[in-house]
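These are the structures in question, set out in turn.
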Structure 1
Amino acid sequence: MLPGKKNGEQWRPLKVIVPDSIASHSREQVVYLGPDGLLRRHEYTVDVMGGASGLNYAADYRSVDGIVVPTKRRVYAADANKQKIPEPVLVAIDIRDISFSPD
């Protein structure tokens with residue numbers, strides 16, 4: 001885990017072990033939360049892809065119907081020290097229109 005300051009703010013790590021009874025891409029995961037309690041980084045290895053590492057960053061949070069959601073997600077590979085390899089971006093998600101319906 002890489003606790004400490006990132007992007008000028010303190011990130012707190014939380015290690016998660018997913019039990020075998022729950023389907024997941026990775027049994028062991030670490031999430032990093034900002035001082036506001038929102039997700040900043042999700043770190044994992046993809047077990048079904050031979051242990052490929054992933055660093056999933058969440059940003060540009062917006063409140064929609066009282067629910068705070070990240071509108072920008074970027075996934076990068078990680079090096080042996082769990083540092084982001086900036087190129088290529090493996091997954092890029094930008095959400096522009098969000099709504100929640102009671103149905």
Structure 2
Amino acid sequence: MLLHCDMVLAARSTRLSMPFVKLGLVPEAASSLLLPRLIGHQRAAELLLLGVPVDSATALNFGLVNRVVEDDALLEEARTLARSVVEQPAGALRATKQLLKSETG
């Protein structure tokens with residue numbers, strides 16, 4: 001799900017995994033398309049084929065999250081980030097999101 005998010009915060013204790021194959025499933029929600037684009041084929045293959053969990057520091061290094069915060073500060077940081085987005089002009093936000101999602105930019 002986080003591959004579809006515009007911005008992602010993670011608590012320091014976060015561990016992310018994609019256990020699809022371990023569960024006898026194939027990746028869903030465009031994971032096999034978006035993940036290699038974001039972190040490269042080899043890293044994506046390791047995460048998807050092996051279901052290897054990554055900690056928050058690795059997720060940040062791979063570009064899966066925007067920032068890592070202390071566990072007890074996560075909710076407040078998320079609220080602060082959300083307020084910062086909401087304070088922006090709505091039309092400019094919409095247009096920028098459309099540009100970000102377009103293939104040509």
Structure 3
Amino acid sequence: MAIPVVMGSVMRIPIGIITDRFGARRVFPALMVFSALPLGALAVWNQGFWSLAAFGFLLGFAGSSFAIGVPFVSRWHAGGGQGAALGIYGMGMGGTVLAP
């Protein structure tokens with residue numbers, strides 16, 4: 001259960017760098033398409049602990065979506081409204097923490 005959470009935390013740095021380089025409009029859909037692949041594979045090939053751990057590792061990439069959303073939300077709002085917008089976005093991401 002901790003593998004996807006840890007992977008999402010670790011991948012925030014590289015995904016953030018990729019987002020700065022290519023933009024959130026390209027990276028976020030690519031991340032969502034990529035995240036669907038291990039999810040589908042897990043539904044078909046769940047043979048034991050090791051397959052669950054491997055696909056959980058790949059599903060952890062979806063947890064790094066926070067690194068894509070923060071710059072995306074920041075660019076939508078002027079300097080005075082960024083704090084409130086990021087706070088609302090952060091509260092929305094809180095469901096990830098409460099879900100497990």
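Derivation of every value follows stated rules applied to the coordinates shown; laboratory data play no part. Predicted model, so just to flag it, every value in this text is computed and none were measured. Cβ atoms are built from the backbone, for glycine too; each structure is taken alone.
Quick one: relative contact order in percent (Cα under 8 Å, 6 or more apart) came out at 15 when computed from one of 1, 2, 3, so which one is it? Matching structure: 1.
Suppose you compute semi-axes √(5λ) of the Cα gyration tensor in Å for every structure in 1, 2, 3: which one lands on 23, 18, 15? Answer by label: 1.
Figure out for me which of the structures 1, 2, 3 the number -14500 belongs to, where helix-only ellipticity at 222 nm (-39500 (n - 2.57) for each DSSP H run of 4 or more, over all residues; to 500) was derived from the coordinates. This value belongs to structure 2.
Each of 1, 2, 3 could give mean count of other Cβ atoms within 10 Å over residues 65-72, but the derived value 19.2 comes from 3.
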